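What follows are several structures.
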Structure I
Amino acid sequence: MQNSESMNDIRGTLILCDQVYRTDQGKWIIAGTYTHWQTPNDELVLHSLQAYIRLQCERPGTYPMRLTMLDRAGPPNARPMLEARTDIIVNETQVPVFEMGLHLPELRIAAPILAKDREPGSLLAIRTLLWLTVSGVDVASCHLDFTFTKGK
């Protein structure tokens, strides 16, 4: 575990996407980025949500990482909609930049009101925020909103 002084030296980037991978030449490919999903259905299922994570680190070490999705309209003590944890091991050759792709678990988001009960032309949204926390310190975040529509 790194001390809090060294955490001031870590900055992060978080990008949600359909696919992220590294080529044989070391280039990161990030495909299908987004900040919102839209559906007329009662449930939205995301089978292959991935995240590109980039950290700027000043020191090698092992850093506990947590990615959490919270409903921005929910109470502060609400259970996360999604949570992923792992240890990030940054070695001497990765300083100052560490990059990784992370496959997230399947995510199911239910509409707050069923389609049959929605007014034609209506729009409902669940607004979420994903937090990237490293060694207990928030280093990056991004919005991901889910919109449920009703046709005319």
Structure II
Amino acid sequence: MAQFVKSFESITFGERTLLGLNIVALIVRYWFHYEATLFMEIFAVALTLLYFPFGFYSIGRPGKDYTYTIGIILGLIYALGIISLLISAANIGSYRYPLIADFFILLIAVLYLIFRMRKDKYPEVFINAQFIRVGYIILCGLVILLK
């Protein structure tokens, strides 16, 4: 449990705030049936921008001996996941297919990167923070698919 708390604390405050606001926007949309998607769009686009262009900052690097490459690649993958969630939540035509395809792409890419990070001896806190981010994207996708 202590390692989970350290991993959650390693996620930046802005990212944690946007993750929470996206969950609140999904809950308001699907459980309270409030159809305005403006808040969800704003929070999802802000989170996407935080991940991809600024992945070197929000995801960071696990130590001084590592480069920012893994953070930028993971940021791109997470940004694609958030955009597919936004497309799915906005009910754009055939929205379930990109979300299901994104689950498989996300799963394959993250499993590859996790194995690579374990092989290169990345810290456990950094790897668990990636599991938290992936779990968040999968949880939001399941909320959208099961609505």
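None of the figures in this text is laboratory data; all of them are computed from the coordinates on show. Predicted, not measured: the structure shown is a model, and the values here were computed from it. Cβ atoms are built from the backbone, for glycine too; each structure is taken alone.
Structure summary
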{"quantity": "Test item: log10 I(q)/I(0) by the Debye sum over Cα atoms at q = 0.12, 0.21 Å⁻¹, for residues 39-102 alone calculated as -0.34, -0.78, pick one of I, II", "calculated": "II"}
{"quantity": "Winner on mean count of other Cβ atoms within 10 Å over residues 79-86 once structures I, II are ranked, highest first", "calculated": "II"}
{"quantity": "Structure from which 1.7 was derived, distance in nm of label points 7 Å out along Cα→Cβ at positions 47 and 87, options I, II", "calculated": "II"}
{"quantity": "Structure (I, II) behind the derived value -25000 of helix-only ellipticity at 222 nm (-39500 (n - 2.57) for each DSSP H run of 4 or more, over all residues; to 500)", "calculated": "II"}
{"quantity": "Ranking I, II by relative contact order in percent (Cα under 8 Å, 6 or more apart), the structure that comes out highest", "calculated": "I"}
{"quantity": "Structure responsible for 11, 42, 34, 12, 2, with P(r) over Cα pairs in 10 Å bins from 0, in percent calculated and labels I, II on offer", "calculated": "II"}
{"quantity": "FRET efficiency 1/(1 + (r/R0)^6) of positions 23 and 111 (r between Cβ atoms, R0 = 35 Å, to 0.05) from the coordinates reads 0.35; which among I, II", "calculated": "I"}
